[in-house]
Structure P
Amino acid sequence: MRTGLESVSVGYDRRPVLKNIDVSIPTGVVGLLGANGAGKTTLLRLLATQLSPHSGSVYLAGRRLTDRRAIRAARGEVGFLPQSWGYYRGFSVRDFVGYCAALRGLRSRAIPAEVDYAIASVDLSGSAGTLMRKLSGGQRQRAGIAATIVGRPPVVLLDEPTVGLDPEQRLEFRRLLVRLAEETGGTVLLSTHLVEDIAQIAAHVIVIDDGHVCFTGTTTELADLGEIDPRGDTPIESGYLVARGRRASVVTS
């Protein structure tokens, strides 16, 4: 089922952010790499149906988002965890995930079982009745993931999900994402500027720079690209720098 963008341009207040980009997003864990301000969050918001393109087409799990009816239908196919998100202080983990399930349009009778499944998937069953505000940072991120995957959407979008986590929590979180992709058979698109997270868990990588896609391929292909100019501390970091550098040379030449 096709997920991606075709000749898409979009911006804010007449400032272009994504510039006529084409990208197809495969299944599995896919890394979306780019510096702050490169356009990663805008790309995620387009796929999450929170933003409409000025031109071009958006595809989500096989649907072309052409009108409001198509967009409403697609919203049940995608889970989105933005970088900053909130919750009612009186919500327990189960309340929070159930509320998000209702917002996504799950049928009432299916919600309890789907909530239990999502909470168990992130290893929070023992804390399902705990208030969200009493969770640790790592637990709260797992609760956010549970809310994102409730109803088992085929496309999961995560915007900088490991920011603020300590090294142990990041390791646990990466393992969780790999397991989720394997269990659902869908797409987990992970946006980050941390190359290490991508190197450890992603099979495919998309590199975006200044609103343009400058690389799509496997993590191995990106690491091989780094042999041209091994400036980074790791092969994939070197490949990332080369991909961005190639885009910069095109712009300035």
Structure Q
Amino acid sequence: MRGLAMLLAGWLLCAGAQAQVPDSGRWQELRFGADEVVERMEDRYIEQVVDLAAAGKLDADRTLLHRLRYVSATLIAAAIELKPEAADWPWEVHLAGAADIDAVCLAGGKLLVGAGFVRRLALTDSELAVLLAHEVAHAIAEHSREFLSEAQLVYRPLVPVDVVMLRLDSDLSLQLRLAWLSRMQEREADQLGMVIAHRAGWPASAMLSFYRKLADADADNGPGEPLIASHPSHASRISMSRGMARLLEP
């Protein structure tokens, strides 16, 4: 009986919890708790923000930071309507002067946006809303939690989240095995982000103009695809944004 109880306990740990992505209702299998994932992501965010501040590259452009926080506030409000528990998250928004940062929103609502990226694309507030809404969508869809959960299953069931994060940082083969999930999550963040931007009151036309600017910027950088293509093609994203714009604002 003791052996059976231990086996059952192990199965329950592996099974994890089920959740649904806002708006689409897609079911997810989540093996790590939300709080532990948020805590680990917050640690990484704080470390990055502290390093940027020490280098004088944090929130340097106050005008752009004001725009960023104004736009993100509208999106956060719309996101909370879709996921009410996000109202309790410690949302935070910062602007980075580092050239290697475009935009990210970590679990728990930690936004970091690259000033150079926004300037290079010459984003209007409406286009900035599309960019930020995509990142906010990742957070409320709990993509980090889902990705880490799937990585644990592929790598070694029952290992703690810290081990999985370290393994993902260094193991290219594990990243390749999870590339399908990255691509699916990026497509989902595109679609959910457009819904969030629309619900926040931003024009659907900005969806198409943003993804066209993104495609043009990448074309200017010359040919070359990353080893792990985690995002949909530009043609696919432009087609989706055109279709979403027609659906949301017929």
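Nothing in this text is a laboratory measurement; each read-out follows from the coordinates by a stated rule. Computed from a predicted structure; not experimentally measured. Cβ atoms are built from the backbone, for glycine too; each structure is taken alone.
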- Hey, volume of the Cα convex hull per residue in Å³ derived from one of P, Q reads 126; which structure? P
- With distance in nm of label points 7 Å out along Cα→Cβ at positions 73 and 177 derived from the coordinates and found to be 4.6, which of P, Q does the value describe? Q
- For which of P, Q does helix-only ellipticity at 222 nm (-39500 (n - 2.57) for each DSSP H run of 4 or more, over all residues; to 500), calculated from the coordinates, equal -21000? Q
- Item | FRET efficiency 1/(1 + (r/R0)^6) of positions 121 and 161 (r between Cβ atoms, R0 = 35 Å, to 0.05) from the coordinates reads 1.00; which among P, Q | P
- Item | With relative contact order in percent (Cα under 8 Å, 6 or more apart) derived as 24, matching label from P, Q | P
- Note on the structure: The highest value of mean projected area of the Cα convex hull in nm², for residues 113-184 alone among the shown structures P, Q is in Q
